[in-house]
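These notes open a run of structures that come right after.
Just so it is clear, none of the values below were taken in a lab; they were calculated from the coordinates. The structure displayed is predicted, hence computed values, not measured ones. Cβ atoms are built from the backbone, for glycine too; each structure is taken alone.
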Structure I
Amino acid sequence: MKRIAVVDTTFARVDMADDAVRALRSAGTGFRIQRRTVPGIKDLPVACRQAITEDGADLVMALGMPGRADYDRTCAHEASLGLQLAAVLEGRPIVECFVFESEADDPRALETLARRRAEEHALNAYALLFRPDDLRRRAGTGQRQGWADAGRLRPR
């Protein structure tokens, strides 16, 4: 049975992992979900790698919500590099799902964005493991997780 790890942070202002888990469970079966929570975004790379090496995860979702400050954007960039390194070292996908507080000024809009992005990334994670042809069919279609899709530049 496949294992999907969902790793989130206490720094986030929305429990995106809960939304991701719910979306995964609605997508299908054949997997077990493991969840880890860390304090902040810079803690995600180690926790994601541990989910693979210690828990046997086949795929990991890394969920985080960097704040508005320039420092937070820098931390998110560094965390993203760490997630990429962990994925390459372990040869397993780590699906990064970050929602920056600066993406929406209204708290309700930010919450909606965070929940939608977590759900859509979860469905992509499921497709990576179980339905790669679904992703192939959507190639070049301008998918945007959390926002309206951009669409193709030129329709076929």
Structure II
Amino acid sequence: MKRQRLLGRLDSAWKDFEESYAGLSGSQLKIPRVTGEWSVRDIIAHVTWWEEEALKNLPVIRAGGASPRYSVTYGGIDAFNAMMTERRSGLSLAEVLRQHDEVHVRLVDYVAAAPEELFTRETRFLRRLRFDTYGHYPVHAGAIRAWRARTQSIAQ
């Protein structure tokens, strides 16, 4: 996959994710149990910390290193997510949204500046990028849309 095509895919998935919660009020973004116990605010924070993980790990992968084994380091992905949920629980909605925007810009800038050879064939770099970003966003966009459909049908 060439870089420009990948950036287009990243942008499209990002916009779709953001559209999934567009128009919700601040109080609606904080309603729990959209996915498990998470609110939309929590999902936004979750997407952000996985983009941060990409920004932390992609340079390591580029240099020939390995991504962390979440099962060894944290007791698994679910344990990592629980730890990060707790760490981000005290952030205001405004802070979550600010981080969300800032981290995404940094990620796109990083990918845009990465060497073209990283995008010419399937690599650990591309797999990590896909898992943490454009392959990840649709999961949560779908969950938010399903929650909105459920809550809308209840309200009617």
Work out which structure the value 16.1 belongs to, where mean count of other Cβ atoms within 10 Å over residues 55-62 was derived from one of I, II. II
Computing Cα extents along the principal axes in Å gives 45, 40, 26 for which of I, II? I
Taking distance in nm of label points 7 Å out along Cα→Cβ at positions 79 and 111 as the criterion, which structure among I, II has the greatest value? II
Could you figure out which one of I, II the value 1.00 for FRET efficiency 1/(1 + (r/R0)^6) of positions 23 and 127 (r between Cβ atoms, R0 = 35 Å, to 0.05) was computed from? I
If we compute distance in nm of label points 7 Å out along Cα→Cβ at positions 39 and 143 for structures I, II, which one ends up with the highest value? I
When I, II are compared on mean count of other Cβ atoms within 10 Å over residues 7-14, the highest value belongs to I
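I have -22500 for helix-only ellipticity at 222 nm (-39500 (n - 2.57) for each DSSP H run of 4 or more, over all residues; to 500), calculated from one of the structures I, II. Which structure is it? Mind showing how you got there, number by number?
Details: I: -15000; II: -22500.
Here the read-out was taken from II.
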Out of I, II, choose the structure whose coordinates give relative contact order in percent (Cα under 8 Å, 6 or more apart) equal to 25 when calculated. I
